[in-house]
Each structure stands twice: as structure tokens, then as C-alpha cells.
Structure P
Amino acid sequence: MRVISRIDMRSGLPEDLRDVLPRADLDVEAALEKVRPICEDVRHRGAAAVRELTARFDGVEIASARVPAEALDRALAELDPKVRAALEESIRRARLVHRDQRRTDVTTEVVPGGTVTERWVPVDRVGLYVPGGRAVYPSSVVMNVVPAQEAGVGSLAVASPAQKAFGGLPHPTILAACALLGVDEVYSVGGAQAVAMFAYGTEECPPATMVTGPGNIWVAAAKRLLKGRIGIDSEAGPTEIAILADETADPVHVAADLISQAEHDTIAAAVLVTTSAELADAVEKELPGQVSATRHSERITEALSGRQSGIVLVSSIDDGLKVVDAYAAEHLEIHTADAAAVAARVRNAGAIFVGAYAPVSLGDYLAGSNHVLPTGGCACHSSGLSVQSFLRGIHVVDYSREALAGAAAHVSVLADAEDLPAHGAAIRARFDWRVPE
């Protein structure tokens, strides 16, 4: 019995490529109706609703959602020195990359006396969501907080689910990561109620302008429901990896990288696209042994054998590129001859990892890139989290009387063409003459 299924496209690619590729089922629309009453409860009852929902879903009573400052200090003081050193290096590298993403204001002289300046302004306040469940994600604290700080966001708050094992606080490593980054506003709140808390605000938590960060289907559904009320980064779904490989790829590396993403969740997606049937055979042979040696073998086996994972055989690298562009993976690894050149041809991916020594695991923690990335095929139109996510471009228009006079006739003509004569009249009102017809 195969650990992972196969799709053979060597005889030609189907027209409906996106529809036949492996993909996880994620019915956010169905989840909307379940999160709607949760969000409404938080809207109307505030902090009391948050506490009651935390007790219902996380099984822990909390007196207050706000994490005390002493708990943050204690978590940092008790953090394993090796973990602290690794987090500090992750933060350093992330800052290097994200600092270079900063925008500068640009002024363009359109005509003498007429300029347009694009001014970049950070959002006022951001709620940053950090998941807690099967795994602990201090790395997601880094990936959310660093670009927001580098963008100049003035007010940051982190929410992460309350953990019964830690007295109703988020995992101490998450708290320690917040403390390392100088974030002192942290809440023991998870799921849809965390998104609603940021959207509407409570007696404890002022409302935010935007919420970012990955989460489960309930978080995704709450983001979709409330995105008119609050800005969102994306509706993050199950994590996914695609690997484009040829006969030069090492099956040990490929198998290990597929497993590394399957480790996240039973509905995580792992897809290998390859021109080599021999590589496919070798990867299939390699998987059982590596899976059995992992701590989370049952979870990984379920993910690899699910409909969202598979091996796709193609006849050429050109066809392989068409497949991975159609799939638009959150993470895409390139294991081919001249991997950099092949990677340069990819159009759709959240992040691209080039060659044998740039695995997705590096990007998850220490590459300096961001790991909050579009999933579910959204990489064909959306980007991962960056400094730009937290900035708004505002055009500042500054025209002198003479510059406006030079544009007046054209504005009047276009206004009349759109049957909006008052637009032209607003121009003429500034002069003591009529614009010639």
C-alpha cells in the first residue's frame, strides 16, 4: 500500500489543471455560520464573552484575558538559553530582510507646479494572532511582530490560545518571544473570539485596525466574516509544500521535506511534481522509514495519505512549471539541475526555496524570510506577510493655480464625457473665466 498517491500527467496536462491537483478540503463558508454567533457575542458582551468562550473551547477559566507583565518577564527569565539564542538569531535575520522592505515617500512633478507624493503610512494598531494547538509557534510571533515593527506600527497586541497546562496563559515560549520583541500587550485568547476581540474591542483590549497571522478554519472564517470591520492579511488554510524535482534530486532530502510539512497537521498538503519516475519510486520507498522514525508518525501518515497530498509525474520541466504555477503553493522547493534558473521562471508561489540547501524548514525559522504565506492557491494573486502589509500608500496632490489652469480644459472635457458636469464646474469655480468649449 502506497503512503502517498500518484497522478500521472506524462501524456499531457489536463485543461482543468487547478481542479485535478491535490488540495485539502477547507469549507470556510460552512464555518462562517458557526463563528457568526461567537463574533456577535464578543461584539455585544465584550470581555465577559471572551472569558466564557475561552472556558468553552479551551477548557480553562481565566480571570482576565490580558497576560500580566510578570508572566512575560518570568517566561523570558526561564527560557532555555539555547532556545533564546535561536530566537534572537531568528529575530536578527528577520529584521535584516524586513528592514530592507521599508518604503520611502516619492514625489513626482507631473507638470511645473503640480506634484503627487506617495506617502507611506503604517496602520495605527495591529492584532497579531499566534496559533496554539498541536504545536507551539514562537516563530510565528517573530514573523508577525518584526514586519509590523519595521513598518512603524505604533500599537501591537498578540493573542494566542489559553493553555490549561500553563494556568490559562499561552505557552511560555510564546510569551518569551513576545518579551524578546518588546511586546507587552498579550492576550490569552484563541480562535474566532480572538479575531472578534481585535475587530470590536473589549473592556480589556482596544479595537485594532488590522489582524494578521495564521490559524485554524475558525480563525479563517472569522477573518472572512469580519474583514469589512477589520483589515486582514489572508484567510490562511492548511500548510502546504510543493517540490519540483528532476532525476538529480536526492530522494532522502525530498522525502524529509515532504514529511516536515506534513508534521504540522493531518490536513497539511505535501506534493511532489517530478519528471522522474525513478525519483518518485525512490521517494515512496524512503517515506515509510523516515515517517516511522518521527515523533508524530500518525499525524504525518494521515497527511501524506490524504487527498491533499500526492506525487505528480510530468514529462518535462516546462510542464512541471505549469503544474506548480497552477498549484500556487505556499512553499515551493526546486530540486533540479540549474535550480536557480528554474526558480526564476516560477510565477506563483508564496516563497521559493532554491536547491538542496534551502529547505522550507530554514524559511520557517531562520532564513530571514517570512513564513506567514498565502495558502490554498492564493499565491497566484496574494503575497506573504511583509512590511508592506502594514503600510498604506496615500497620494498627496499639490497643484498651483497655474498648474490647475493647465489641466482645466481636459478635466472639463472628461467630466462632460462622463456626464458629471459639476466636476468641471468645480474646476471653473476657481477662476474668473470659463474654460473654452
Structure Q
Amino acid sequence: MPSARPLVPSYTLGVLTIAYILSYLDRQILGLLVEPMKQDLGLTDMQIGLLQGFSFAIVLAAAGLPLGRLVDTGRRVRIAAVGIALWSIMTAACGFAGSFETLLLCRAGVALGEAALTPAAYSLISDLFPSRRRGFAIGIFSSGAFIGAGLSLVLGATVLHQSLGTGSLFLLPSMQYAWQLVFVAIGLPGIAVALWTASLEEPARQSEATANPAPAAAEIRAFFAGNRLELASLYLCLAFAAIQSYSYSAWVPSVLIRTFHMPPIAVGFSLGPIFIACSVSGLIFGAILGDVLVRRGVTTARLLLMSGGAIAASLFTAALPFAPTLSAAFALISAAAFFSTIVVANGPPALQDITPPRMRGVASAVGVMIVTLIGMGIGPTLVGFVGQKILGDPKEISIALSIVSTAALAISSAFAFVASLHYKLEPDGAAAGTV
């Protein structure tokens, strides 16, 4: 095991962000590979939706609560490292899958590993950075999700291009298809990142400075009961915004392929940079603006930004089916990505700001569970259901995506506004450092 590096908040944040990038690389790579996998394995849109959505979400959510409790009592960098190693190995294992059932099992392993990172990272970041800078720090970490999702398209397209251009030369034994190599190429580097994460020094918890032990179950229940309205509204705001985010990541490549006849490789090289640029810029803009307004005494600033961002994004998701050209479609996708990430930028710091330091692991895990079950569990699967069962035409997938995404963003905006009416900041404790 590598020796621990001295505690430097920005360094720890950087390592966690790289791990989060890999998390979404492994999670979202399936979006680019939908069409070739459907053809090679005979999968339906409903099965693809299950692989990207509900089945993945069930495991991620079920593992989240016990892992969140463990985060509040155990060594967080070790918990994160074990999770990274597990999901990386299971992603590589997807490359050897030859059936829907095998893929389902491997994806469950990916979800189990990924359930460890988010609550551990939020707890670590909140102890390393004070509330006045916490939004920016969590925004940097959260950018990993969108960088990873975008890179999954670019790297997946690169491997597909190289594999298809050289026949089966680079395929490993027992592999038949180029898309299988993508999973292996993206999964294996995570093992090195797991070792890197394990080398980080564990920061002191803010609760340790006041000699307070980890909270008992009764205290946790009292906190959630006493703040149920703002917590429930905040969780549901993030969950419905996640419906749009996960649905877009899962189905926008298919929209471009089916509607505008783009080949998967071209989609990856074009859509990946757009997702990264627009999502990260929206995320950083929203995080900085939220921090500035909170420092100026606008207590509900993060919630109001979330409500406005969701409404603005919904205008562009509603217009997507009417895009007359490929360029217009890319413009609408870009705008939706920018405004929807303002919600993501402010949601996690808003939750950390109202949660006592001793309960941040559990509070984050509950949020991950709700967001995962609703956002990931319902979003991609519902789009597939609407397209296949209601519209009855695979070519109308853009309409199905628009209906689900626009409705979800409108509901998200409403929940953010409700949360702003009952929002109270938790007094800030000392942090280990600043950005």
C-alpha cells in the first residue's frame, strides 16, 4: 500500500474528482454502445433501459444506506478505494458478457462499487472546505460526472474506431464484438486509481473537534423528522432533475443515430466534447454564483438557482423533437446541458449546508438512494417504455425523451421552490483548509 500523502485539501479533491470521472465513464459508456449491443445480442429498448436504469439503480440505492452509515463511522478513503476497485473490475467483466443476463449481473457489480464513492467524497469534502467555499469544491467534484459521461462517448468511439478499423486484431480471447473491448479498456485503469485513493490521508471530522461521537439511530431519525419538509423537497428536486440527466445520457446518442442517421463513432466524437464543455461550464457557473450569493447573506440562493436552472433547461428539452437540423439539435442539447447542471451544482452543497457534520454520510446516502431510484431507475427506463409501448415507433425516441425530460424538470423546479420556503443553514464548523 502506498504511504499516505500529507493532507492537502485541493490534492484530495483532485483525486476524488478523478475517481468520480472514472465512475461515470464506467456507468455511462453503455449509452454509446446501445445500437451495436442491440444488434449483436438481440436486446430490446426495454432491456437496454433496465441495464442503464432500474436494475442499476436498485443495487446502487440498496447499498447506499449501509455504506453511508459506514462513512460516518469508518475510514472514508478506504471505503472509497474499495468501491473504486470493485466497480472497475466489474466494468471490465462486462467485456466478456455474451448475454443480457450476464450483463445484468456485471452491471449490478458496477453499481455496488459506485455506491461507496459519493457519500464518502461529500463527507470528506465538507470536512476539508468551509461552507463559503463548499459549493465550488463540490462543484469541482461534481464536474467529474459530466467529464466522465462525455469522455465515455469520446473514448468509446476511439476504441470502436480502432477496433473496427483493424478487424478483430485487438479483440481479446472469448470476445466477438468491438464493443466488448470498450468495457475492458475503460474498466482496468480504475484499479490504479483505487490504489491512489487509498494513499490519501483521512482528514479529521468536524465532529471530532467537539468530541462528539457518531450519531445514534434515534438522533438521525430525529434530524430527518424535524427537517422533513426541506429535506424531502431538496431530495425530490435533485431526483427529478436526475431523470432528465440520466435520460439524456442514455438516449441522446440514439436520438442522433435514429433521427439524423449519425454513426455511433461520429456521435461519440461530436457529443462527448459538447457534454463536457456545456455541463462543466454550467456546473462551475452555478457553483460560483451560489457561493457568492450565500456569502452575501442570501440563505436560499442555492435553492432559487436550482429552481430557475430547471425551468430554463425544460424549454430546450421541450424543443428537441422539433429541431430541423443536426446543428439545431446540438444547440438545444448544449443549452439543456448548461442549465440543468446549475441544479446539480447547488444541490449537494445545499444539502451539506443544512446537515450536521456528524450525519453527512447518512444524509448523502439517503440523497443518493432517492436520486438513484427516481432519476436513474425511472428516467432511462421510462423513455424506453414511452417510445416502445406508447408511441410504438423507435424513430420517435426524441419525442419520448422530450416528454419525460421536460415534465421531470418542471417538477424539479417546483420542489426546489418549496424547499426554499423552509430552508435553514447549519452553523459552519472548522474545515481543514480552503481551495
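Things to note:
- Comparing percent of Cα pairs over 19 Å apart, for residues 131-218 alone across structures P, Q, the highest figure comes from Q.
- Structure (P, Q) behind the derived value 3.6 of distance in nm of label points 7 Å out along Cα→Cβ at positions 259 and 347: P
- Volume of the Cα convex hull per residue in Å³ - highest-scoring structure of P, Q: P
- Among P, Q, which structure scores highest (criterion: FRET efficiency 1/(1 + (r/R0)^6) of positions 107 and 371 (r between Cβ atoms, R0 = 30 Å, to 0.05)): Q
- If relative contact order in percent (Cα under 8 Å, 6 or more apart) is computed and equals 21, the structure in P, Q: P
- With helix-only ellipticity at 222 nm (-39500 (n - 2.57) for each DSSP H run of 4 or more, over all residues; to 500) derived as -25500, matching label from P, Q: Q
Taken together, the values in this text are just the output of simple stated rules run on the coordinates, not laboratory data. Model, not experiment: these values are computed from the prediction. Cβ atoms are built from the backbone, for glycine too; each structure is taken alone.
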